[in-house]
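Computed from the coordinates by the stated procedures, all read-outs in this text should not be read as laboratory data. As the structure is a computational prediction, the values presented were derived from the model and not from experiment. Cβ atoms are built from the backbone, for glycine too; each structure is taken alone.
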Structure I
Amino acid sequence: MPHPLDAAAVRTWCGLALQALGRERERIDAINVYPVADGDTGTNLYLTVESAARAVEAAFDGHGASGTAPDLSDAVGAMAHGALIGARGNSGTILAQLLRGMAEVLGDGAAGRADGGDGAAAALKRALRRAAESTYEAVAHPVEGTVLTVATVAAQAAERADGSPAAVARAAYEGARTALEATPGQLAVLGRAGVVDAGGCGLVALLGALAGALSGQNPTAAIAVRPGAPVPAAEGCPAADGDGHDPEERHGNDAAPDGPAFEVIYLLEADDAAVARLRARLDGLGDSLVVVGGDGLWNVHVHVDDAGAAVEAGIEAGRPYRIRITHFGASGGAGSPRRREPEPVARAVVTVVPGDGLAGLCAEAGATTVTVRPGEPPASGELVQAIRQAHAREVVLLPNDPELRHTAAAAAEQARTEGVRVALIPTRSAVQGIAALAVHEPARSFDEDVVAMTSAAGATRYAELAVAERQSWTMAGVCQAGDVLGLIDGDVVVIGTDLAVTATAVLDRMLSAGGEMVTFVLGADLPDSLAARLERHVRERHLAVDTVVYEGGQRGAPLIIGVE
């Protein structure tokens with residue numbers, strides 16, 4: 001049965017889109033030749049939509065406590081925000097902007113009244129048009145024959161449709177399929193490879209899921225990734241730029257095998273004026289520049305030779321975080337992957353960490369890291385991707401958070417189906433992960449190494465300081481907003497008003513049961529003097545106990561403590 005355009009439809013859309021991209025991921029990866037033939041477009045799109053779906057589920061969970069459901073504005077806003085913070089690669093970043101464009105229209109109060117009639121259909125048409133327009137605004141040098149073209153033709157087809165939102169979505173899907181078939185005739189690198197655009201292929205899957213969510217009839221036809229022959233350029237989407245030159249000739253580094261060496265992606269907190277300056281700066285440093293977002297939060301993607309300069313430009317503009325830098329290896333020739341896969345190693349460690357400082361520390365120890373922020377836990381797909389990037393036959397996975405138990409287990413199971421031997425050690429804190437990593441020895445047998453790491457993690461008690469956000473009941477009594485909470489092994493045991501006094505009380509409680517080594521992981525906002533004060537306290541009150549201090553950089557907890 002047709003479904004109205006409401007929050008429930010958005011939720012269903014996310015689920016169907018994940019299913020569709022899950023089916024098509026490997027095929028999309030295989031045809032990924034533009035802008036970089038690195039074989040990950042399908043994976044990046046899947047991870048981006050997974051983040052969007054997780055945000056929508058969180059919106060429903062948040063309303064569930066009050067017995068109400070989110071409205072359309074809440075759902076599409078959550079979907080767009082989730083895609084923005086989880087966007088991967090060039091394709092995922094563009095997809096995030098496309099969803100943001102739709103949310104701008106469907107999130108409007110008047111346009112958001114989705115009663116299944118003409119008003120909702122008209123709103124969906126405007127949303128698809130705005131989505132296509134916004135993608136061109138985000139890309140520094142738009143190139144036709146890509147996902148941009150597919151989005152434009154889909155919007156044009158939707159505008160010509162009559163009837164319900166389901167009919168509009170179906171028309172957009174069919175228009176996108178037609179546009180996708182045309183892409184090899186619009187972009188030379190696709191024509192030479194005999195494939196359609198990978199990003200456009202993902203958009204067809206997304207629009208097919210939207211049509212299915214609204215009509216109740218999910219399209220099952222496979223997407224043709226290698227059409228028999230190119231077709232002429234679609235309406236309003238010429239095969240060349242306005243000056244008549246092939247876009248690859250003007251922006252050849254986007255596809256050339258001797259292009260930039262690094263892909264740099266980060267989230268950025270900055271105002272509009274700073275982002276405008278950043279765009280100009282990054283455009284001069286490299287290519288494939290895509291900057292999406294708004295309202296103070298942006299996702300920045302660029303290919304450059306100087307990755308440090310790209311990050312420094314972000315620091316000048318605002319506060320970059322979740323920085324990802326990928327090196328493109330040498331190419332075997334035009335149309336072949338520029339990223340050279342390393343030889344598989346025998347064993348690797350993948351660890352989840354809450355701060356950039358911890359990420360650097362673990363990376364120096366040889367681990368592959370997944371850095372997270374408070375309230376933004378990684379999805380299982382993100383952990384699977386990290387396991388793949390470790391490129392090892394055996395992997396030890398350290399989630400470092402009890403809330404990630406099921407997520408990490410799902411990632412481990414998925415990796416095992418891909419032939420990787422994975423051991424999940426249920427670490428509950430970053431300090432347990434540090435302890436496990438410290439005894440990691442690849443020369444041992446896999447089982448012996450896992451036992452040693454598990455033993456080290458289990459022998460490490462953990463604590464952290466947090467600041468209460470609201471009044472609530474705890475095991476130590478009632479806390480007020482702004483109180484400093486001292487948690488040991490996940491339970492609140494101390495409530496205080498002073499950070500140093502509370503930290504000292506927590507230390508004394510932990511060391512009353514004995515200990516040989518105390519690890520302090522300092523948060524981003526911790527006063528510089530506190531670490532020295534705590535070290536001095538340990539030396540004076542607890543003889544024969546050593547201390548070690550790390551700059552963790554985490555923002556959720558001012559201080560994490562481990563006692564071994």
Structure II
Amino acid sequence: MSLIQFVICSLITVVFSNKNQINTVTVETPSGLIKGIQNTFSENGVQVIEFRGIRYGKAPIGHLRFQKPIPVEKWADTFDATKFGAACPQTEMNFSGYVKLEMSEDCLFLNVYVPKVLNPHRKLSVMVWIHGGGLTMGHAHDYDGGRIATQGDVIVVTINYRLGVFGFFALAHPAAKGNYGIWDQKLALQWVHDNIAAFGGNPDSVTIFGESAGGWSVNVQAMIPSNKGLFQRAISQSGAFDFGRPFTLKPKMLRQYAEDYANKTGCILDNLYKFTDCLRQISVDELIDITNPIKTSPIDRIPLETTSSGVVDGELFTDNPFRLLSDKTSDVANFFKSIDFMAGTTSNEGSLLYMIASPSFQKHFGFNITEGIPSKVACVGIIAPFVEVYLNNYPAFKTKLCDFYTVDGSFAEQGLRVSELFADLLITYPVVRMLEYHSSLGGETWQYRFSKTSPSPLGGPPPSWFKGSGHADELIFMFSSNPFVSPDASLSEDEKELSKHMINYWTSFAKSRNPNEGGEPVEWKRFTLTDRNYVNLDVPISAESFMSSNSVQFWTELYQNYEFESSGGLNEHDEL
């Protein structure tokens with residue numbers, strides 16, 4: 001890079017808006033000139049340069065709805081990245097402190113947070129955040145990357161991707177192959193690879209990380225061999241990947257969803273190309289309304305199936321990636337092995353249960369969730385539909401699961417056990433299985449558990465019977481702002497110290513493959529199938545091993561029996 005180019009990359013222009021002085025910074029990238037803003041991160045006084053709402057893909061509107069994203073072309077004028085882009089269409093939720101979203105189908109944007117100074121020669125490690133929200137809600141600028149960027153001296157990128165029906169509508173047919181949200185994430189990673197050097201980032205030292213559906217997405221991206229070179233490390237936080245359910249939606253399910261859309265929109269299902277084109281004409285608001293999960297939630301069971309998931313499309317995925325992981329010679333297994341992998345959970349992900357158990361559900365089963373949860377909810381409302389849909393309805397499995405998660409204690413104790421069932425089923429055991437897969441392949445594998453309760457938990461204060469750190473409780477320790485935290489929430493001094501150590505672990509891993517390089521007070525030992533080491537992130541932090549060993553053993557044996565007894569129960573190749 002010439003001196004003139006370096007000066008252009010570091011060009012700073014001072015602009016006056018009303019009485020406030022805004023420092024803007026312009027950087028030259030392969031995509032074109034981009035103008036961002038210069039801030040001082042309030043928590044530590046370190047400068048952070050933010051480039052907000054950078055377009056990485058063409059607007060997926062009109063005929064591009066339900067299609068793979070198209071890369072953005074180089075722009076001629078300076079791109080104004082001083083304001084965040086629109087969030088992708090979604091059902092809005094009423095969280096504490098929630099701000100109404102500016103939404104648009106034209107939403108393929110990302111944000112870049114550069115610490116201290118803009119210098120293309122710095123070669124900082126890069127961390128790309130994939131937000132959670134069940135693949136149906138959330139957006140990139142929910143999460144302020146300034147804390148991680150300034151403390152860890154890394155570049156943080158946060159990305160939007162299409163959600164809900166816009167990101168995952170599929171027909172198991174060329175008319176609508178699905179996986180659009182996954183393709184969006186992949187395209188954003190390509191943009192980062194191609195452009196991040198201009199911001200001072202190292203395209204050969206990229207870590208993807210995400211929580212909940214973002215953790216699911218991290219797992220998915222780490223099983224796509226064509227991603228080779230786009231990132232080198234992955235951190236999956238509470239990555240909700242259920243091994244009992246297939247990765248993909250079965251054609252029978254897709255047909256049911258398509259029939260539901262046809263009934264609600266008037267689009268005719270006899271020709272799948274015409275049906276998809278008809279859905280492209282339906283307004284954003286109507287599609288959001290007919291796919292609103294709150295409106296369709298049953299009262300007699302907890303719905304585990306979802307319309308938003310991956311599918312075998314013949315391009316990203318030629319088969320269920322977990323089948324391919326089992327073959328150590330497959331391209332999927334070899335790529336996953338090549339990625340340094342860290343994964344973990346909170347100590348009780350089952351907090352999700354008391355958030356989604358609607359008043360009508362509680363009335364149906366005759367309980368008040370503030371007092372506990374009866375065993376009937378576990379056996380009839382969760383286990384029975386799970387086994388019926390995903391485990392060939394084997395009666396023995398219903399009995400085993402019901403017995404394991406039923407206790408003779410109080411109503412409150414049973415409530416805690418039901419929350420643990422929900423955690424193990426959806427998140428905790430699947431995360432352990434991902435770690436086991438990676439370690440068995442010979443990869444660099446690290447496990448954590450986050451056990452500190454949040455001063456601002458998702459969904460508000462939990463019932464008195466609930467114990468442990470709930471789903472998303474770690475986010476306030478990583479981001480100064482996120483959608484689940486009350487604006488007036490703050491960390492105690494002990495919590496600030498935990499936050500500092502956690503970010504140091506994360507960024508050390510991103511920079512060196514080893515979370516211990518930052519000199520943290522507790523040595524974090526690698527996870528192996530024999531030692532099963534993990535770090536427990538609490539006050540104080542501790543090094544431990546064999547997390548939830550009884551539950552892990554139980555689920556391992558259950559699925560081993562299922563694989564032995566099943567005769568094609570996970571076949572996704574039925575005709576639509």
Structure III
Amino acid sequence: MPRIDKALRVARNLSVVALAGLALAACGPQAAVRAPCPQGEVCFEYGNGSEPVSLDPHKSTGTWEDRILSEVQMGLTQDDPDGRPIPGMAESWDVSADGLVWTFHLRQAEWSDGVPVTADDFVFSLRRILDPQTASPYASLLYLIENAQAVNEGKAPKEALGVRALGPRELQIRLVHPAPYLPELAKHNTMLPAPKHVVEKWGDAWSRPEHYVGNGPYMVESWRLGDRVTVVKNPRFYDADKVCIDRVNFYPTNDATSAERRVRRGELDANADIQSNRIAFLRKEIPGYVRTHTYLGVAYLAFNNSVPALKDLRVRQALTMAIDRDFITEKLLRGGQQPAYTFTPPGVANYAPPAPPAWASWPLELRQAEARRLLAQAGYGPDNPLKISIKHRNTPDPMLFMPAIQADWKAIGVDAALEQNETQIAYAAYRSRDFQVADAAWIADYNDPMSFLYLMQSSTGSQNYGDYNNPAYDALLLKADNEPDAQVRAAYLAKAERIMLADASVAPVFFYVSKNLVRPNVTGWVDNIIDRHRIRYLCMGEGSASPRPSVARGE
């Protein structure tokens with residue numbers, strides 16, 4: 001289909017969204033209404049993208065939850081302002097010559113209720129997340145720990161897990177293969193500690209605000225569903241005297257355009273997303289607010305392997321080929337995103353992704369023709385069109401590009417219905433396999449190719465949304481895990497990625513850029529490749545006056 005025709009079709013599909021935005025703009029200027037800030041305190045209002053599912057680090061999966069959890073809990077390591085791992089609860093660590101035994105030396109620290117943080121808390125927490133009764137969707141990320149998979153699958157007692165306390169402040173972790181990226185992983189929410197004494201008293205209810213105990217720079221004060229999660233400075237944090245901001249409110253802001261207006265009015269100090277096609281406008285309208293950066297993230301479609309039509313490689317390949325990624329990134333999003341033909345994004349440490357498939361360089365018309373041919377071979381055509389549904393998130397970028405994918409597939413004779421869901425509901429559906437095609441995204445948990453490629457490992461579980469299973473792929477990941485030479489390891493992983501892409505188990509769409517809207521009076525914000533900005537490093541400088549508010553002007 002010619003690009004101009006597709007642009008018109010996408011524009012029609014987006015008309016309701018556009019009209020709604022104009023209606024909001026027509027309301028004219030509004031006065032800023034910030035949450036009350038106690039006298040003498042420094043407060044930070046943060047647009048966080050979505051509502052948390054849980055404040056239990058072992059039951060959460062989203063970046064919007066990580067922004068809160070990493071303020072109230074601290075792992076063995078933590079992020080520095082550049083997003084790199086530095087000592088956290090562990091002041092230092094030693095690694096055995098074979099890379100399999102790590103010994104972490106904990107600092108003297110307290111939970112927010114005054115109880116000492118000990119190695120037993122970490123042993124308890126790692127056993128808890130891998131306990132099958134916890135049903136953590138992220139448990140497989142820790143299968144590198146000795147006996148972790150057996151424990152998680154109920155084949156071994158949790159006491160068999162390769163973690164133990166050598167003393168109150170000495171933690172030993174034994175691995176099944178070398179993992180030089182462990183300090184990166186140790187700051188992820190899967191390895192955040194839960195206070196043993198509190199969990200044992202309250203069970204899963206420990207993560208309710210009234211029971212919450214943490215060891216991070218902040219404490220949970222309240223959670224008003226649909227409104228905000230409030231955290232306040234933890235006076236028992238070991239570095240509390242260096243924490244500038246006293247109080248943080250995290251707001252769910254699925255509507256990035258509405259959040260943008262709140263930032264411009266001074267109601268929010270930052271928002272963790274920007275509608276991509278407004279970036280250029282905002283750079284001119286409110287200079288100094290837009291913060292974008294290369295980001296380790298990929299947007300992709302997952303194909304449910306239980307759907308009969310999607311079991312056919314020819315169908316998956318046709319759907320993958322037909323997506324006009326250039327149109328999506330250059331004409332719709334316009335935020336610096338790159339078309340994705342591989343799954344692992346550029347910039348991942350110690351890795352060169354495989355070359356894109358040959359068809360990636362073909363003109364769109366040739367790709368569409370080949371897609372129609374493949375569908376015809378699979379038995380689909382004008383007399384028997386493929387009908388399929390795409391479940392997608394209601395966040396700004398999917399709302400823009402999903403109609404484009406719908407139009408691309410219509411051009412090859414596929415009748416695709418769009419099913420919009422709130423973000424957490426969508427991901428819950430993906431994990432329970434309640435979808436045909438899923439609009440998903442993956443942000444690196446740690447800076448290593450395995451953070452992406454493990455998603456399609458057959459043992460990964462609920463986050464392998466399409467249930468991809470290829471023994472050759474699994475075998476290469478296993479070889480990479482046990483390969484000490486970095487270049488040889490990277491070659492194994494690249495070969496595995498080529499296999500997975502040839503199987504069309506997923507359809508990569510584009511590589512992310514981080515997109516934050518930050519008021520210029522916020523100091524200490526450092527753009528980085530993992531888009532992590534811990535509040536403990538931020539402060540509020542002078543010049544907090546709000547910019548002129550948005551008015552009806554056809555933005």
**OP:** Kindly point out which one of I, II, III the value 0.70 was derived from, the read-out being FRET efficiency 1/(1 + (r/R0)^6) of positions 269 and 533 (r between Cβ atoms, R0 = 35 Å, to 0.05).
**Re:** I
**OP:** Identify which of structures I, II, III gives the largest calculated value of relative contact order in percent (Cα under 8 Å, 6 or more apart).
**Re:** III
Original post:
Out of I, II, III, which structure matches 6.9 when distance in nm of label points 7 Å out along Cα→Cβ at positions 77 and 413 is calculated?
Top reply: II
